[in-house]
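*Asks:* Take a look at the structures below.
What follows is calculated from the coordinates using simple rules that are stated; it is not laboratory data. For clarity, every value in this text was computed on a predicted model and none was experimentally measured. Cβ atoms are built from the backbone, for glycine too; each structure is taken alone.
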Structure 1
Amino acid sequence: MVADSNHSHGNADWFDRPMRWAQLTLVENDPGNYDPHFWLDYFRRVHADAACLSAGGCVAYYPTQIPFHYRSPWMGDSDPFGELLAGCRAMDMVVIARTDPHAIHQDAYEAHPEWVAVDVDGQPRRHWASPELWVTCALGPYNFEFMTEVHREIVSRYQVDGIFSNRWTGHGICYCASCRRLFRERHGLDLPRSQDPRDPAWRAYLGWRQERLFQLWRLWDGEIRAINPRARFIANSGGGALSSLDMKTIGELSDTLFADRQARHGLMAPWANGKNAKEYRATLGNKPIGGIFSVGVEEKYRWKDSVQSPAEIRLWVLDGIANGLRPWFTKFAGSVYDPRWLQVVEELYGWHHRHERYLRNQAPLARVALVYSQQTAQFYGGQEAYEWVETPILGWYQALVEARIPFEMVHDGLLDAEHVDRYRTLILPNIAALSDHQCRQLSEFVARGGSLVATFETSRYNQWGELRPDLGLGHLFGVQAAGKVEGPMRNAYLRLEREADGRIHPLLAGLEDAPRIIHGAYRLPVQATAPLAHAPLTLIPSYPDLPMEAVYPRVERTEVPEVYLRETAGGRVVYFPWDIDRIFWEVLCVDHGRLLANAVRWATDEPPVVTVEGPGVLDVTVWRQEASMTVHLVNLTNPMMMKGPARELLPVGRQVVTVRLPVGTRPRRVQLLNTPGPASWEEGQGVVRVEVPSVLDLEVVAIDLDSA
C-alpha cells in the first residue's frame, strides 16, 4: 500500500504542528493477531495528531524488496505498516516510520559477516537478549549501505514525514575490520582497549565515533530529503551531561527531536522528566521536543508489557508538559495485556487538547540557568562521571525545585551572548573542564552584568581534562588554587559567621539560629587573591568520629573561608570551593539546600518573575505564549517522590502565586486550567497576584495579555 504523497499537511514545516504523539511499536507476531482498528480509534479518542509506527530494520512490517531485510513471518501478503499509515493519514496525522538497525538474523550474518559487531577478543557479537540474532556494527557498511537502502525504500514507497531510528548508535566499541581500518586511517592508532580519559586513543575514539555517527545522520537525512524534501531523519539520541553525542551538534542538525526517557527507575525524582526537556531545549531552543513516556515500569528487568499506576504516569507526563515537552506515549506490542493505562492517557491527552493554546509555548521566562558540560563528563569524570558531574547537577536541580525558583539549562558549548544574556544568573555545578575560550565567555557574561554561582573544581582543568596551573575562573572567584583536593572528609563542619555589625548575610537566611552546620565530603584548598569583605562560612576541620571519647573539635574556629562572595563592576559571583551540590544530592541536608537557594537569590539580585507561597514541593515553570503567559505548578509532594512508583496523588493546600507581567502588557483574563469556576486574582503595578485553592497534580495559572 502506497500512501498519498499529497496529503493535506504536506509542507516543509510540519515539525511544529504535532502536539500529542502516539507510538505503536509492533512485535513480530502482531500482524494478523492484533486489531489495528482498535489503535486507530484510540489515536482518534486521545486527539493524537502524530504517530510513530514500526516499519523496518531488525524486522520489516511492510513488503520490502530488499534482500536480507527480514520480514515478519506473520505478515503473509499483508502490509501492517501501510495499513496503519493509511488510517493515520485519514485523520490528517503526521506519521514517521520507526526503524531499529541494531540486530540481524542468521541468514544476513552468513551472507554479510562484515555487518556484525566484533568484541575486544575478535569474536562476532551474539545478541545479549535474543542469542539467535547478531548485534550489528553501527559505524560500518550495515548502517551506511544496507540501512540507507531501507530508509530510501520506506520514504519512496510511503512518503512518510520522517524516519525515527532507535538503537542506531551501537553498543560499545566495535573491533570489526571496518572500524579498525577507519580509525587507523583517521588517527593512526589502534582502537582503545580502555576508557581512561587520559589515554590518547580513547580521547581520539570519542571524537571519531561522533564524527562517524554524525556523518551517518547527515547521510540518512540527505537521502530522505532527496526523495521527500519535507521529511527528515530524526535520531533517537540526546540528553544531558552523560549523553555520548554532542548536544550542540544535535541541536544544529534537528528540526525536531524526542526525549526518550520513558519513566522513573530506582531513586529518580519525578522532576527528571522536566530535566530532560531543559537539557534538550538548551541546544534546540524553541524547536519542538516530544517527551516519550512508557506506560510500563522502566527498570533493568525490562518488564515491557507492564503498566504503571495512574498516579505515576500522571506525575511523569505532567512534569514533562510543564517543562515544555509535547507528550508522546509509547506502547510496546499491539496486544493490550493490561488496559489500566488507557484511561489515564486519554484523560491527560484530552486535557492537553482542550488547553492547547496555553501549551504552545514561545519562550521560558526563567532568569536562572544551570550549565551542563559533556566535555567535563567525558574528560574529567570518565568512568565516574555520574558521581562527579551528574550528581552536582542533580543536587542543584533538587535545591532549585524545593526553592520554587524557575530555571533553564545551558550547554557549555553555547555560552555566547545570544544564548546566555537572557539569564541573570548562570550556575556552574563543578564544571571542572572549561577551555580558555569558555572562561573568557563567562568573564564577558559577568562584565555585561550577569552573575555566576560555581562550586568545587569548576575551571580547574582545560577542555581535555588536563590540570591547569590555576583555576581558569579564579580571577572572577577572587581565589587561586592552594593544593590538591582534600577528602573524603569525615565529621567536618562549617562555622556560620555574622558580619561585623552583627547582621546576617542573605546567604545565611533561614539559618539565623545555627552556629554551625555540616560541611561536605571534598574541598579544594584555595587562597583569596582579592580583598574579602566578609566570609559567611568558615572551615571547622575534620576531627575524629571514633571512639566517641575522641569526638570533639581540635580547632574551634579558623579564618579559612568556605564561600567567596564578590560584587564586580558587572554582576555578582558566588564560589563554594567544595562539593556542596554533590553532597546535597547524596544526603539532602536541608541546610545545604538553603545555602544553594540563597546563593542564587543573592546573585540574581532582581525581583523574581514569579513567587509561589504555600505548603509542599512544587516544580514551578513560567512561560510566554503568543497572547498569554502561564505558570505551571506541578505537585511533587508525595512519599514516593524519591522512590517510585507513586501510589496516589496527595493534594497540597492554598498557594499564592505572584507573577510579574512582561513590560508593556496588562492582564485581560486569569484562569486556573484545572480548577472550575473563576479565579481569584488582583493586579497592580505590573504584578498579578492569584490564589490557587489547592493543587492535586498540576495547576496552570493562565494569564491572557493585552498591550498596556
Structure 2
Amino acid sequence: MASDTKHGTVTCLLVLGVLTVPVASVYTLTDSGGLGARFDGVGGLSGGGATSRLLVSYPEPYRSQILDYLFKPNFGASLQILKVEIGGDAQSTDGTEPSHMHSAADQNYTRGYEWWLMREAKQRNPGIKLYGLPWAFPGWVGEGQAFPYHRPETTAGYIVNWILGAKSVHNLTIDYVGIWNERVHDVKYIKTLRKTLDDNDLSHVMIVAPDGGWVQISKDIMADPELAAAVGIIGSHYPGTHSAPMAQQTGKTLWSSEDYSTVNNGTGASCWARILNQNYVNGHMTSTISWNLIASYYDDLPFPRSGLMTANQPWSGHYEISDPVWVTAHTTHFTAPGWMYLKGVGHLDGGGSYVALTDGKGGLTIVIEAMTHQYSQCVRPLLPPYSVKSGQAATFQLGGAFENITRLNLWYSKLIGSQVVHFQSKDPVVVSGGKFSIEVDENCLYTLTTVKQDQPKAYPKSPASAPFPLPYKAKFDGPADSSEAPYFADQTGVFELYVNESSSDHSRTLRQNVTERPIVWCNDADAAISVIGDYNWSNVSVSCDVMVESGGGAFVGARVDHGGCDVSQARGVFFWLLEDDTYNWVVSSDINRNYILGQGKVDATVVGQWHTLTLFAKGDNTAGSLNGKLLFDITDAQLPTTKGFAAVGTLGFQKVQFDNFDVDKAK
C-alpha cells in the first residue's frame, strides 16, 4: 500500500544529530485511525533440501554459537519462526531428508536433525513458532500414484502423525502446517487435513496453503466456505513483494512463506532488507520466511551460501555470520509476533520504504530501508527498475499514543560500499513535538525504536576455514543428535546409522533404508547415493565394506560431479558390485550405467556377504579391487570428470549396509 499521510515539507532537518536545511518530506505515524495488520514474525526455513545437513555435525562450542546467532533473542538474527521440512525420503533441492514413516507400519520420530534443531530453537526462544511442510512423501502414501492425494485420509494421517510425534517424543508444539511445497493443492485433501487435525485435538494448528502461488487457492477459497474455514493463512513463494488482489479480497492472513534464496553477501542482505519491509508495504504480507535458514550444505550443491548465514565446515568449526543476520536483527530485536503494523507505512519519496509497528502499549519500532536496484536484486523474481535518491531527508510526525515520545533509540547498517556497517547502535534521535528528521542514505538500513537494548556481544571469531581432512575414515558409530552419518549428504535414498545385531565385525553400519520410490518433488536418480567431501577432489582412493541384503547392488564413487535435483545426471567414476549372472562388477562413468568403462564376472556371493570395494582415480587412470583383488586398471583420456565428491550408493531402492569407509589422496 502507498503512504497517504504526507503533509508537505519542513525547512529544518535534524540529521542524526546534525542540523541541516534540506527540504524533507513528512510522513505521519499514528494509531488514531486504528491499526494495520498483526505482525506474525520473521522466519527461516531449514530443509527444502537438507540445507541444515552439516550443522548437526559441528563440534562444541561452535555449534551452540551458531544456534545462538540464529535463535537467541536480542543476539543475532533472533528468528521468530522456524519452518522445517517434513522429510519425505526424496531429493528436495540439496539433498534428501528422512521420513518419520518409511512404510505404513513404520513410525520413528528420531530420524534426521530437524527434531534436534526445533528443540534447540525452542530452548533458546520458547516463543518461537514452528511450521512443518512436506516436499516429498514416501511411496506408500500414494499407493503407486505420483501424487499424495490418492487417499486424502492416508496423507492427512501421515502428516498428523508427524505433528503428534513432535509433541509426544520431543515436547514440541507445531503451530503451522503446509500442504505440498510448490505443487498443486487439492481442496478435498485440505479439508480432510483440517478435520484430521481437529479430530486429534490439534485445532490450534493453522493450515498454510498452498506454499506456491496466490491465484488458484484464492479462487478456491472465495468459492468454497468450507475450504475458507480450513485454511488459516495463504502462503506464497517469491512474490516479489506483491500479493494478488484476489488473495487480499479473501480476508485471509497473507505470508511470503518462502523468499530470498540469494547469496548471503551484501547484495543478498540488501535483497533481504528490501523485501522484509516491502512485502508488507506492497503486498500486505505479515510474515516473511527465508529459504534458507543456514547454508549448512556443501558449496558445490545447488544454491550455495543462500542462507541467512553459512556453516558448512564442521570438520574445522569455521562458520560465517553473514550480512542477512544483522538485517534480520533490525526487525526481530525490536518487535515480536503479535505486534501490529501501523496504517501509515509506505514508500519514501526518494525511494526506499518504511514500516512502523507497535506493541499496543505505546511502544514503537520504525524500520527504514533505502536499497538500490543495482544492489538489492534477489535471485527471483525479476526486480523492475526504480531509483533511490542518496541522502534524502525524511521527517516523521508521530501522533496518537506516540505523540509524547521524546527519544528513539537508533540502530544503523550500511550494506554496500567501502565502509560497511553491521547493526550498530547510534546516539538516540531526539523527538520534539512528536517530530523528528533523519537523512536516509542509499543501501542503508535504520531502526528507530522505543525498545532499549545494549549492543549485542559477539562470540570470538570462529576457527579458520580448512579443506575437508584427508585421510578420512568413518566407522559409523554415530552421534546422538542425528540418524545420519557425519558429513554424508544423501542425494537419493536415505542412509541411516544402523545397529546390526547379526554381525560382530560390522555391528554398527550405515544402511540405505528406502525400498520404494517416493513421491518425488524433483528428479531423483534411479540409484540411491550419498556424497561426501570436497568437490575439488581429483586424485583420490575410496574404499568401503558393503553388504547387499537381499538383491540389487552397491557402489563406491569418485569425482561425482552433480547433486541436488540434477543428481540423475551425475558423472564420475562408479565401481559397482551387482547381483547379476552375467557381470557382477561394473565400472561406469555415470550413475545410470549408460557409459561402461569395464565389466566382468568374479566368483563371489554378492547377496548377504560383506565385501570390500576399493576405487582409485588419478589423472586419466582408474583402478578398482574387490576384497584386495585387482579387477580393472583403465587409462582413458576421455574420463568424463576431473573432480567431484566421493560417494557410496545402491543400485536402486534396496537395503544395503556400508562400513569402514575410507577416502584418501591417491598415491
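*Asks:* Taking -0.63, -0.77, -0.92 as the value of log10 I(q)/I(0) by the Debye sum over Cα atoms at q = 0.08, 0.09, 0.10 Å⁻¹ derived from one of the structures shown (1, 2), identify that structure. Intermediate values should be presented prior to the final figure.
*Replies:* Working: 1: -0.68, -0.86, -1.04; 2: -0.63, -0.77, -0.92.
The structure behind it is 2.
*Asks:* Rank structures 1, 2 by relative contact order in percent (Cα under 8 Å, 6 or more apart) and report only the one at the top, that is, the highest. Each step should come with its number before you reach the end.
*Replies:* Working: 1: 11; 2: 15.
By relative contact order in percent (Cα under 8 Å, 6 or more apart), the leading structure of 1, 2 is 2.
*Asks:* Figure out for me which of the structures 1, 2 the number 7.1 belongs to, where distance in nm of label points 7 Å out along Cα→Cβ at positions 431 and 543 was derived from the coordinates.
*Replies:* 2
*Asks:* The value -4500 for helix-only ellipticity at 222 nm (-39500 (n - 2.57) for each DSSP H run of 4 or more, over all residues; to 500) was derived from one model only; which of 1, 2 is it?
*Replies:* Comparing all candidates, it corresponds to 2.
*Asks:* Then there is this: Assuming 23.5 is mean count of other Cβ atoms within 10 Å over residues 567-574 as calculated from a single structure, say which of 1, 2 it is. Mind showing how you got there, number by number?
*Replies:* Working: 1: 18.0; 2: 23.5.
Comparing all candidates, it corresponds to 2.
*Asks:* Moving to a separate point now. Once distance in nm of label points 7 Å out along Cα→Cβ at positions 87 and 519 is calculated for all of 1, 2, which comes out largest? Could you put the intermediate results ahead of the total?
*Replies:* On the way: 1: 6.5; 2: 1.9.
Going through 1, 2 one by one, distance in nm of label points 7 Å out along Cα→Cβ at positions 87 and 519 peaks for structure 1.
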